[in-house]
Structure I
Amino acid sequence: MSFSVTNPWIPEREATICTWKLDYNRGFISNMQTSLMVDFISLSDRQLGEYVKMMKACGFTGIQVTDMVSAWRASGSWEIVHDRYKVLANELHKNGMKFTVWCWAAAFTGHGWHDSAVAYRNADPEKPACEDPRVLAAFNKYYDIYADLAPYADRVIAHFFDPGNLRDMPSILYFTKLLADKFRAKNPDIKIAVDTWGCPPNYPTELVNAGMEDIMLMELPFLPTWRQEGKRANFRQGVKDLGCGLGSWGWYTCEYEQDQTPFMVVNNRVLKDVYTQTRAQADAVMAPTYWSEMDAYHILNFFSMHAAGHLLINPEADPDQLLKESVEMITGPSHPENAKKLLAAMELIRDARSGDTWSTYWWREKDYILLCGDYAPIHARADEVIAQFETLLQEEEPTDGIPFPLSRKNFYRLILPHLYQIRQFAQFRVEYEELKKMKADGADAAALQAKVDTLPFEVPEYNTLIGLWGQPEARNAYNILRNFCKENGLKTPERKAMKYIFKRRMYDAFCTYQRGVNAPVYLSHKFYEGAAPTGVELAEEIMNELVSEGAMIRREDGLYALSNWEDFRFDFNI
């Protein structure tokens, strides 16, 4: 089968705007150094218009936005976020594109958002949540907020199970229908979809049996559970048998989500690998008519988004040619020397952070590039690539490039620190290989410790987006070195500045949990936002140091709370 713009593999292709705030990650971790130049909600009306044109040039037919309480908290209110979305929707429609709203359908608290009136459980545990007046009031309040976007939207997608606070299927079905009804009341033509992240296998059938046969069911992204033999084909057969539409809610294939280990990646080859495998798994049963791909590191994700949009049109296209085309769209076709410099930088980012396949790109795979890649070639290329790239900062704005939300100079300025991080990590990996060789050659503990103490494992964060787990190269360098030291009876070097950052972010997370609560909130050092960046062992060490410094208190049962908890007593969002 041949594919073209008029006969695409996926007819409806949308970029998903993931709206975790760049400097307030997951509603817990503040990072004042992160540049807000590419923060989506901070873009001006003009920039949103340019963003729409950019995505259209990438091959997308629409844009999907995530509407969730964490975004509202980070920007001040839901009205601020919705105002930006309405501008975006109008720009999309002016350009012949569609606007989709994706919303947290059962999560109206947490991640920095505080609303003490919200209830998710029936006061009588034997009854469904939807029969409790408090629960009904909470869901109606938040669904009315979501439905404020209904007149602007072409589709709404309900996301129930992660994070999700409903536990009984009757309530999930009831509130799925309620959300659809509220959107349809304001926009009778709107399409309804439900994504199936974390849902039980019977959920699609239950929805249809409950009278929602006119919905689109969204399969999950290319994660390990969805590569089990036959799973995708079985899911699609079930969708086909139910008579529903089929979409794919792409997550992680273009890049990492902001709340985990985000950094700038170039995934043209990874996307080709994922799409090829996905087609082989289940397209013979039923092909999706809708596909969205995540845009988390907005604008800096341009090169991957361009590859995604065009591979969704023609999955047999050459991913390297698509990367070359996207580079020329930035530099302008009349500047071939600039295109060569930018292309070399994008290839370095791709080869250092993603590789060619899902197995080299995804952090849980056995071939994960930050753990298994050969960084000697990366190290050898880095200095020259960076030197050439830095000359782009002196170039005039091209007159023949595509519409773009940032000036090229600012775009290049935001890319540059990622190249510096790659060079630093490559230096560490080269020297770490020397350490391993010393060990293999029989060096004694003193010699190994001396080498360990000089390894450049601290990869700076600069002004880049930092996720809950920290800068990815820095995190992996530290863990590699710490594991080597444990295995060989050596002392892991301590960097006071690194530990200070860990402490500050741990403290930030406690502040978020404490807001609006009139008693100390006690948590274990193993709580997710605390232990994820450091590991449980280091988290406990950090917490005990905070206790000794007077910032925390420790209860007899080993749980911790802020010593100044009362400072956070007042908080409200709505």
Structure II
Amino acid sequence: MKFKHSTALVISLLIFLVAIAYTLPSLPLWRTSFGSLPKDLQEAVPIQLFSFRNSDPFDANKPVSYVSVTADVQSNYIARAGQDTARGRSENALLSVVSALRNALVDKGYTARIIEFSKDGDIYKKEVMVEGLDALGLEKEIASSKLYAKLPLQLTLLFPTSKITLGLDLKGGVDLLYQVAPVERQTMSETVSSTISVLRNRMDMYGIAEPLIVSQGNDQIRVQLPGVRDIETVKRSVQSTAMLEFYLVDAPAPYATYEEASRFAFGDQKIMHEETEGGRRYYVVPKTPALTGRDLRFAEVGYDQYAKPCVNIRFNDEGAHTFADLTGNNINRPMAIALDGRVYSAPVIQDKITGGQAIISGRFTMDEAKYLAKILQGGALPTTLTLLESTFVGPSLGKQSIEAGFKAGLFGFFLVIVYMVFAYKFLGVVASVAVIFNTLIVFSVLVMFGGTLTMPGIAGLVLSVGMAVDANVVIFERIKEEYKSGKTPRMAVEAGFDRAFACILDSNVTTLLTVIILYLFNSGPIRGFATTLGVGLVSNLYTAVAFTKMILSSWYSNPERKTLSF
């Protein structure tokens, strides 16, 4: 008997330790100790490299200060990217950090703006300008923002990297539903799958954390981006096909009007246009491009010979070979560089270009060049997307939902604990421990399998707690009956659990069948409710039966404990 209890205790302890390991990274205590930024970003953009300065001249009535955020090019996150993509990874890291920094300052009521990305030698920088704070005050606010770790980051290696994902109703953000257009020589499932892959790449390039991009039905894609506030930029990023094409210009170029260009266009040619300050310019090109961006290796922001923002691109080996042949065989001929059917530039080929490098210029602003580089780096969509639904949930509403759900759950949990202890004394204390253990298991399972916690999910969690208590009530009432019939406490506990098990199993299984139906035939919030309730029911069978029985059987196996307290 002792061996049996020892084995059960070891199993319970292992389950408890695993549950704690998966739960801790999602608790506020973790953020306070190890910061809200991921470990890689904290190492790539360390707070030790932040520099603070006041505006010049300094207005004491309305102080303005700056924090310069610098990337560490020697960090593993940037160094392991390789020379070709180091700048892109540095900029992504900086963008993620300064965006989080700005949001933290805005949430505190300050006016904060991100200053343009800059490069000084091998050092990558961004600045955030903040109104209403001097440099010393800004440094203190950043130190208290909980973005960076107070304890050694190496301790995080002992824990899983997974964290609970909050749904849009809790965190706020953008929810978009798109219709996918069919593509020739591709099944709809292949088109949807490849489109989702490209969209994930784009969201990664923008540093958006925890995006949910999934198929819905046969020909729709749902995009949920928690924490995103700029809905128009997201829409533009998602729907841009980003098809980069290179055309050899067939007729003298350019033409001032479409009518003039149409005189030289025949059946196997088409007319494309370029937007200029003086109006449109038209080019006659073949219907089929000579080269596309499918062979693109990377794209980054740079400056052209006139010190204007441009996009530097580089092809992979196959694309570089094709590009060299294309330019070598067409010297002194214009080549139109087009994105999504619009010409951005049409330089005349002066010489054979080897190495697979090219420049896209077109009177870009820095923001436009960055947007274009990110879209190209993320890849071209294989199809067009039509927006069907668009929902934006503000972060303040999500925060209110979290606070309301937490208060309701805590209040209900407190009442349950008080009732159980009052009604069943020591047995009630054991049941309360089991309920806490059950909640911990449910939360850790959601983290372990990448579940998303929503407001209906919190309702499902609270309901599972109620059902866990209900199971204990059934068991304890049976123990009461057995004890009153004259059995010893240990025998009453054994008999009570054995006779109550069938009833508990039936009630949980029938509820679980309903949960499965809810999950299979619904989506969104209903699935969130079904998921947490289903996990809670399965966990309840362990905590209310096996775990509670282990504790009570071990406690009353001592012959000196001859009475049960009720």
One of I, II was used to compute distance in nm of label points 7 Å out along Cα→Cβ at positions 6 and 126, and the result was 5.7. Which label is that? II
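Taking FRET efficiency 1/(1 + (r/R0)^6) of positions 262 and 350 (r between Cβ atoms, R0 = 30 Å, to 0.05) as the quantity of interest, name the structure among I, II where it is greatest.
Across I, II, FRET efficiency 1/(1 + (r/R0)^6) of positions 262 and 350 (r between Cβ atoms, R0 = 30 Å, to 0.05) peaks for I.
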With FRET efficiency 1/(1 + (r/R0)^6) of positions 454 and 502 (r between Cβ atoms, R0 = 35 Å, to 0.05) derived from the coordinates and found to be 0.95, which of I, II does the value describe? I
One of I, II was used to compute distance in nm of label points 7 Å out along Cα→Cβ at positions 54 and 326, and the answer was 5.6. Which one was it? II
Can you tell which of I, II yields -0.33, -0.98 when log10 I(q)/I(0) by the Debye sum over Cα atoms at q = 0.05, 0.10 Å⁻¹ is derived from it? II
Output 5.5 (distance in nm of label points 7 Å out along Cα→Cβ at positions 158 and 246, calculated) maps, among I, II, to structure II
On distance in nm of label points 7 Å out along Cα→Cβ at positions 182 and 550, which of the structures labelled I, II is highest? II
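Read-outs throughout are calculated quantities, based only on the coordinates presented, and are distinct from any laboratory measurement. Given the structure is predicted, the values throughout are model-derived calculations rather than measurements. Cβ atoms are built from the backbone, for glycine too; each structure is taken alone.
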